[in-house]
1. Given that helix-only ellipticity at 222 nm (-39500 (n - 2.57) for each DSSP H run of 4 or more, over all residues; to 500), derived from a single structure, equals -19500, which label among P, Q, R identifies that structure?
2. Comparing mean projected area of the Cα convex hull in nm², for residues 60-275 alone across P, Q, R, which structure shows the greatest value?
3. Rank structures P, Q, R by FRET efficiency 1/(1 + (r/R0)^6) of positions 44 and 356 (r between Cβ atoms, R0 = 35 Å, to 0.05) and report only the one at the top, that is, the highest.
4. Given that Rg and Dmax of the Cα atoms in Å, derived from a single structure, equals 26.8, 85, which label among P, Q, R identifies that structure?
5. Tell me which of P, Q, R gives 17 when you compute relative contact order in percent (Cα under 8 Å, 6 or more apart).
6. If mean count of other Cβ atoms within 10 Å over residues 148-155 is calculated from each of P, Q, R, which structure is the one that comes out at 27.9?
7. Here mean count of other Cβ atoms within 10 Å over residues 76-83 was calculated and came to 17.2; which of the structures P, Q, R was it taken from?
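Nothing in this text is a laboratory measurement; each read-out follows from the coordinates by a stated rule. Just so you know, these numbers come straight off a predicted model, no measurement behind them. Cβ atoms are built from the backbone, for glycine too; each structure is taken alone.
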Structure P
Amino acid sequence: MRKYKDCSMWFFVSLLVVCVAGCSGHHHRKGHPVVDITHPTVILVAPLDLSTEVLIDGTVVATFSEPMDQLTINTVSFTVLQGETPVTVTVGYADNMATFTPDASLLNGALYDASITIVATDLAGNALEANYPWSFTTAIEIIPPTVTLVDPLDLAVDVPLDKVISATFSEAMDPLSITDLTFTIEEQGGTPVIGTVGYADMVATFTLQSSLKPGMLYSAKITTGATDLAGNALGSDYLWSFTALAEAVPPTVELVDPLNLAIDVPLNKVITATFSEAMDPLTITDLSFTLEDGTGAPVLGTVGYAAKLATFTLRSDLTASTMYTARITTAATDVAGNALVSNYVWSFTTGEAAVHLLAVDLGAAATFGIMAGYAITNIPTSSITGDLCMSPSAESLITGFSQTDYAGYATSPQVTGRIYAADMEDPTPANLTAAKGALTTAYVDAAGRTPVPTGTFLNPGSGDLGGLNLVPGLYKFTGAAVATSSFTLTGSADDVWIFQIGSSLIASNGITVTLAGGAQAKNIFWQVGTQATLGTTVAWEGTLMAALSITMQTGASLNGRLLASSGTVALDSNVIVVPAP
């Protein structure tokens, strides 16, 4: 006899006895419900207890003797273990049947223990009298997978150069076995093709890193390292071959700049030719792209190629009022090796001698590597080659240099030059007033420069200097300017660059300003409307003149000057060298 240990259970039993007594004998009172006290049972399971050869991707099912409370049919009441490891599943219930669907295929040839526990109850709350356990063993699958379809087909021709190569299997495969070791492609001759291998829905894919070579024969292979979910490998390596599209259409020159027979061409013009398709960069050289003057003498320049555009950048300005002939020869070929049908020749005539920009005269401010109006801060150690000054603020607002004071100036181990401040002995205050006046004049001069016949540019790169190659000239930014990547200034030793920036200038971390063709930092001037910031390890060129503040972040360097007339200059382990005059 079961013993009940609490009052609530005793009350339930008492109520049950009364109910049974009232309903016994030859009559019962109409309208009194019959209380269900019958325990549910498991009447059928699939797979059956001790079954063998059970499919690894099947569903485990238990059928009950009566409807069950669906909320009690869950991963707590219905479990399957492989040894002591629970199988992760989705449990469902409908029509007196609980279903146990594994999230992944079961192991090959493994023993599993299933159980319906007394947590499962019928609709009246009656539980199973005891846990219902059973076990089964999965089949040992020995059928190897096969490759049922490949794309492109074996011996296919004219395969697109950007084709994704694929292989379809006869059954689900182990994704971990489908890799660039088991799915490979080679050119004729054995050179491996580089690509990314993927697998989904019984299909393995090989995505090319670069296009196939036109007309090239390729061999593809799926090796026996590829296995199904039961660990069965392909019976043998699966091989097939195909041939890439053999393109035979020659490229053409679609556009040139300057146009054929153009006149008044700037003397520093970059000559360009745009092709109808992608070209082999190795064939776009100073041998296939040439420029001659009217006497047939070659013009020296640097040839480049990117995105179907060939460029010829002059090493020195052309001669005024002179006809020149440009030529793209049949040595230029597309990526398939097809050459131009014939040489492409055009000519143009230069304009009058251009009026070049003049450098900004810094006057008495030219010797200063740093000039600020309010404060100069430094996180040691920095290295400044040139003088440093503060005006109208006092020397106390120059920090981080450990300066030693003398009559009218100070020195610092970090400064190759002298440090000046407005509160030092005469004649320093008057000299600083003159230097500040010279800076103001230079700033106004740079900001007020107007276009000249050669080299005036508005908002280059849509405000981003990154990646540009800038010829000499006046560059105007109506708002902020940024440099998200390195860029180049190409010109001669006498050429001048002036940048008029409406608001701020920000250079991203790590970028470099490269000077090419003899360009010099002393001829580069940045007029900034508000503040300038050079990111960490930036290597910058030219004189920065900012209306407010200038900040150099950790490790940045400058071949030029930091001149902040009314604001602050902030340094952090920087190198600044004033260019030679």
Structure Q
Amino acid sequence: MSDTTRSAPQPLYRDPAYSVTARVKDLLARMTLEEKIGQMTQVEKNSIDPETVARLGVGSILSGGGGNPDENSPAGWLGMVSELLNAARQSRLGIPLIYGADAVHGHNNVVGATIFPHNIGLGAARDADLVRRIGQATAAELYATGVRWNFAPCIAVPHDYRWGRIFESYSQDSALVSRLGAAYIEGLQGEDLTLPFAVVATAKHYAGDGGTTWGTSDMIFPAMPDIGIMERTPFFIDQGDTRLDEATFRAVHLTPYIDAVKAGAQAIMASFSRWNGEKLHAHHYLLTTVLKEEFGFSGFVVSDWGGIYEVSGDSYQATVDCVNAGIDMSMVPYDYRGFISELRRAVERGDVPLARIDDAVGRILTVKLRAGLFEDPGIDDRHLQLVGSQEHRALAREAAAKSSVLLKNEDQILPLDKNQPRILVAGQWGHDIGYQCGGWTVEWLGASGDITQGTTVLEAIRSAVTAETIVDFDPDGIFAEEEDILAGVGLVFLGETPYAEGFGDRADLRLGQAEIALLERMRRRCQKLIVVLITGRPLIISEQMPLMDALVVAWLPGSEGQGVADVLFGDVPFSGKLPYTWPRHMNQIPRSEDSQRNPLFPFDFGLS
């Protein structure tokens, strides 16, 4: 064979025999400034086409909450992601992109995926091995659809139950958050990120997002009718200001990140919030000095959705400040062209050193190589059956049971006898998959109704009882018979309708008048009344406690309502413990010495 026909040697960066460090060095030396900036750019999937992905060498594409393909199915997801992955490989250097999604309680954007309990429930379960297995199952379902990066876990340490993201965190206790967050990261990433069914984890939101002060949020979300937001919506605490001295800030809010880094988290997402008035996205001390230098974090920092542009009204200056502070990849979902242009201009003018660009890109390439993305294109339909598999649904059922907390049980009414002659069930929360799963389910803000596959608690109750037991359901608790006919046992499901982020900021956590009326109506109809709360946080229920013979908080249990039925009927014993102190009245929110001294239920409480 002549020299002219001999194939060109493979570039060093493509050879897995070399170290990650050597491959990154070789690839950086081959890249133009435009290609480097492309790697630092993350775009929302509906805002770019495959040809542009290849031309610009875009580093990452994401699906935000509700960022679904036209055919929202596992196969539809794989097709959508594969088209973009293939496009990236057509770029000059063939650098693979990494596709990210908010799979915060399972691969929750996908219709038919397994929906696990939200983190607040897993905090009640207190089971690190369970959380690790949930991480593994979620990673498998992500991997099956080509998604190799999960924007989870949230390791915030909340102190104010009015915050709309409290259900995304495990607990008020930093040590518990650290333990469970690390377990989830280990489950997602596995022992080796290059192996099948491993995905990159993201610890978020760095840092202090759970400690913000009510009334300090400056976010007003614009009307977006295409996703059902019909008017401008002010946030009240989400994205607000955490006002703490450094010692307290470190002890409460940075502790989980130390353990996340030790557990191997490859990405960390910056918080929209501020610390003592300074935006985290532009906080050089926390992003670079503390996280990267002191904690030794070797992965990359990604911004939150458009987060860099909330730092300053001047988009150029915001870009300069955030990149110099330590943001490596910018989630600029829509105006990626503006970001690329301004960052290129900033480097050319010397406002952002080229060394900072090389550091950011080197970190991104390092993670991609660690994850084996150069060797594994992530396009394989052989694993689609893993999405919503029976094995994963059994795990979600186990998690729902372990998450449920028994708060009151007069005369040992629970567990229920499956041979009851009749059970009255009321409250829409008992027979609504959307309510059961909460926010971040198929759509960003969640929704009511049969939005995905699963089993409602009512369906699980009907399957659990004997054939002779009559289970009557009326969401309004009216039923057909005369009101003076008493049932032996009644179940009332109460709670919150789905929400996400600042849309869940809620000034008053008391039950609404309609829910109170339903409870009182059912009290008159039943000799024994059991209340089950489907909620993303503690609610103020002190005045209604005398109406209840038993009280269970099931949190947001996910798609497998059998887990709740399992504990109601004693197939699985109650073992959950409160991950948060349960306040007696609104004056105890945010948590205070009084709320810790005289709560309705203390932290770690749970009957068995």
Structure R
Amino acid sequence: MQQSSLDYLAKHLDAAGSSSPSQTTWQPDYHYPTSFVPALVLNCLSGISEAQAIRQTLSTKLLAQKSANWSFNYWQRDSQAIKDFPYPDDLDDTFCALIGLYRHDPRLVDEAALARIVHLLLATEVAVGGPYRTWLASADSSDDWHDVDLAVNANTAYFLSLIGSASPPLLEYLELKIMLGNYASAYYPTSFPVWYYLARVCPAEARLKLRQDILAAEPANALQLALSICALRQLNAPAATVKTRQQQLVKQRLPDGSWPAAAYCLDPTRNGKKYYHGSASLTTAFALEALATKPASPKPKIKAHSQLQDQIVNQAQHDIEQLGPDLQNQALAALRATVVSDPKHHITLLPSAFAQSLTTPPAAKTQFYIDLGLANLYGWMAYTIYDDFMDDEGQPALLPVANFAMRSSVHYFRRAMPNHADFQKLVAHTFSVIDSANAWELAHCRSTTTLPHYGNRMKLAERSLGHSLTPVAVLLQAGMTLNSPSVRALQKAFCHYLIARQLDDDAHDWQVDFGNGHISYVVAQILRKAQPPKMQSEFWYHTLPQVCDTMRGHITAARRKLTKVPLLKSDNAIVQLLDGLETSIQSTLAKQSQASKFLASYQQISNK
């Protein structure tokens, strides 16, 4: 089936899109060649290896449409339509084209291109970090060319997420629109294209709301059905729901391998009458994306049993369902967010993975690992919510959830080893250390006048030290004592791991931290050498390589300490976590090299 649809697309790549005055009965009056439809088709096919030849043709055509500044127009630049309807270039067509090109081959959008693209964003931003205006029009142009559109900003955010990350202000704009259920766009006649765009970059807190809104709408045609499937798959909707819609879509396929044209976006109004743009090629491309097999996710290095994960999460859901309705809703949302943020189950399955890392795993019942997994899960929920409050981003409605999660974490730690007095004392002491670390951060890391001194960086580990309790519990279950050399070595190794991981987070989040007045370790290092506006170059040229070296030092120290735990296999769960950090360092340094080239290109453009 897929091949006949790809054959159809190959034959109709040069066909202009059609423009109809009716959404319900597609009767095109005009045919327009656009750069918009090829961009969308290229993106739809980017995950289909069999479409490589079509993708190559589309990418070549698209690159011929870019301006010197890497902007794109709705119309093909050599068409009659661009003379009849002289639109300026715009961010919607620009970022749809860039998304298609980048997903087809990231090398097509290099550092020099990114420097130009940043200038486009700076020219259109309403506030620092977004949202952004649609049109690349002069400041003295009419108000019609200065609108801010949800769909356009969703596409902008998605491209930024592909090359790095979208800014918090831009994501907050999208989240607010979703939570309000306001999906209106000046350029799309229905919400289905907007949902498709939003699902690709939806903030975690709004994913459930967006999914519910999509499920509540009834698709009117094959195009809307395909768009809803693509969006629901991005939002991890139930597999049965997606499969049912896919079966419906297959039934609407035409004998030539295509799906019929339908209204996707708006075309120029003629004689006061609205016109809608669509094409069979576009519908077919979205249908192929909706039906394509999702690429298999790489298997996590830490071996995990999905049944155990399900037992842990199901127990947590059961706990939360015993709460009152207001607290229950908030707690379930926090639970979902925590589970989604941990796709490799490092939080919940670390205890069992660590046990399997021992040459002789302890004789423990499954409930032991469920309790420890729940303790970790609840502890992480609480940590995340409290951390937002410390950064002045906390939602008051979530404070009771954090308190419930913290109590639950302590409860399950106690239940895992109820008769082990030393472990119970360690749990109490660890939570006291966490509280003290939080107090220290609030007292010392919120002022740029007196920068905090992190010393041996142990403070970076202390706030998430609860994560170290579960592997210690496993060693105690195996018959060791808290004072044994193996347990001491493991605790020190885990501290080095936590420090390295926090440095990794700080390096990625330093701009957000600084904007929130949070003087993280990385921010402090930058401020010791530079002040705005030179912080960016100081970070990329000097601070980042130094932080990566520091991370490697802690990773090496952790590996050394692990060799002093004779029961551990060489390829153990902690080593695999350290391997993940090593990979992150390599990726970060690669980005540092790209950023250096980008900054050089950007400076050249700015100096012209």
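1. Values: P: -2000; Q: -9000; R: -19500.
Of the structures listed, the value fits R.
2. Values: P: 22.6; Q: 12.8; R: 13.7.
Structure P gives the largest value of mean projected area of the Cα convex hull in nm², for residues 60-275 alone among P, Q, R.
3. Sorting by FRET efficiency 1/(1 + (r/R0)^6) of positions 44 and 356 (r between Cβ atoms, R0 = 35 Å, to 0.05) in descending order puts Q first.
4. Details: P: 41.9, 133; Q: 25.0, 99; R: 26.8, 85.
Only one of P, Q, R returns 26.8, 85 for Rg and Dmax of the Cα atoms in Å, namely R.
5. Q
6. Numbers: P: 13.9; Q: 27.9; R: 25.0.
It was calculated from structure Q.
7. P
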